[in-house]
Structure P
């Protein structure tokens, strides 16, 4: 990969810049430093996103940054492009945002500070939705849809959760019943729900805390979706914590400080979000923590789906 990184740096006019691998999961991300500052150079997973989808993501982030949000801003190549293909790999460069993850801040912060973080996260989420609604995307804009079909159709975005091989017979039955009920409910109320561009992955690792500022990173899975899906994603991984009820209320209060959102169907979207992880993990069972992770995803889904159905 070093050869691709070196070629990429030349494309962005950064020949000789220092770099190191910062993350390697869905994409390989390198931290790059030169006289202009620090940047994130991303080598994208092959086959996951089209060039049009990536250009759309970068244009959206640029618009969000221009709208006042603290999100990564794309840097242009020496030829003026946001995206390059180097030896068949899609590459882009973003500004580097500093901060510690939300998880770290929650573990080490005072109790009242933790509640304040959820208020701030709700506010930033609402600002992202507000800025996105005010923006006119370019004609080439193409991103995924976290809609009824993308969540519950025959080919959902994150695989067929009801076919996870580790589901028991009763869990498969629960999955099918939930899928039918949720699909019927979305068909009924879908047109009335707030729908637009969503980040879709505001898990703690993608929220950075820097003093009083919150920064949103990793728009890789962003696209069109129900705004409640963003709230559910931000809350799901905290549900087992004793302070969860207050986390939820503060997140909603923060959101409502910027724009209104009907949260009556939040339980449905928490169950839907948990279902997506059961599907997502199907192709990742072979990873070091794949089996244990799968068990946790299924247990949470079973609890939330059963609660919703009953």
Structure Q
């Protein structure tokens, strides 16, 4: 088994009524503290706050431009999108943006892609919001287009939803970025993962649910002739409340407006014990959101006292 790696799920909107500029400084402060212990940092792809508890006027940072800025400042860390909504950009533009991010980051970009879900945001920005099966089919075509533009010159594609005609993407990304697909839909999304993804992300669920999704993914891999073991499995722990005492950790958890089907709460030993079952299932990369942000206390304690336990 390869060594477990860890990522930080960065906030995309100001959580303390501060400005976007303050949020960038807060994120940089965290990255300064964790750059020697965490492997990756991840940015949501939203143009409005995704959380209902946040006022719509709250400052929100755009995914790709924020990654370009932070990756320059923190060259030890890989940066990924969690996950880019395929609907928000023409697939060819997505391929070009990702290739350019791979260039300017020196090969440290992970292209996370998803089918999109936030109807309010679609409507506000005048994106079409077709049914889920259509959005997933569009995701399938988007990944095909991205790979063609990265590897062929010119690239041509004739799909049901998207098309390329003698399209060029230069410079080609070197190395080719991993493509991570996020989602757990068992009939359609996990089939896209089986067909196209280098990495897979699923979050906010129990080890039992994660194990079930793995079995579904394994069956899709068998159906399309894909080696299940070729896909890097990641898990997103979206609500992590960690402190030196369980009482303090629970106080932090109770104070946060974030919700999760399976929050991770406790002392470093308790947090490690709650995350260990995912590693035993085959998860290779754990991505955490510590809910005491903008404080760095939780993420620093995680780095100092949880990562060493799970890395042995």
Structure R
């Protein structure tokens, strides 16, 4: 019990580290000279290859067959999230893409209410409406090109898929499954989901330069391991909506990095809409008072 309480106290700082790690994801993806679905595929595969030796050393138990389908579904949704969101970066700005994909808390709150009975306060409901208004404003910003609307829609689909992934993941983690077995199964399912999609699209999966492989490994060790895997661990101790809502920092950090590294300045509608979305997400988080889940 003491150990569980100590881990619970570490959950929020760990999530903060995860948010900082995933904030660099869009920048690393832009720097990697590889197709979107290929990047999504390799970050999943390399994530599995990094975690398997650690799980073997720790002698982690394999997941039971009961509930295995939920793990696979969680991985399929994560693969879909990677595919849609990374593809969105080919059509719209980093700032717009990251802000829109960070509307996941809106969908988490709605789905948690419908499926888990988690209550949504008036403040949270107001936050949802504000965030949606900001997202609509961003979606109409075509300052980065005529294809921006398509990219913005892809980012929103990425938000929906990661929201469902988080909810299913919380169900699996609160059932007592360790973070390493959970992550290995989920990342494997994500990779197997992305592989046929990448092949069907004709994306090149190998033959990259050393620099591109460097950025693919950076995506794996940073956003994938320190980001998503840390989130997977924290799902045992905090509710999915809290984890998704802590990404308030990500759009700001990602937009700043894009400005400094890629010389990509967000359009006026994206900047204004982004600010509105962040206000909405803050209200959403402030209105949620459910206690975190305890370890089984």
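For the reader, a short list of remarks on this structure follows.
- Structure (P, Q, R) behind the derived value -12500 of helix-only ellipticity at 222 nm (-39500 (n - 2.57) for each DSSP H run of 4 or more, over all residues; to 500): Q
- Between structures P, Q, R, the greatest calculated value of distance in nm of label points 7 Å out along Cα→Cβ at positions 19 and 107 is seen in Q.
- Computing mean count of other Cβ atoms within 10 Å over residues 115-122 across structures P, Q, R gives 17.4 for structure Q.
- Label whose coordinates, when semi-axes √(5λ) of the Cα gyration tensor in Å, for residues 35-218 alone is calculated, return 28, 26, 12 (choices P, Q, R): R
- Structures P, Q, R were shown, and Kirkwood radius over Cα pairs in Å, for residues 155-258 alone at 15.6 was computed from R.
Read-outs: derived from the displayed coordinates by stated rules, not from any lab. Bear in mind that the values here come from a model prediction, so they are computed numbers and not experimental data. Cβ atoms are built from the backbone, for glycine too; each structure is taken alone.
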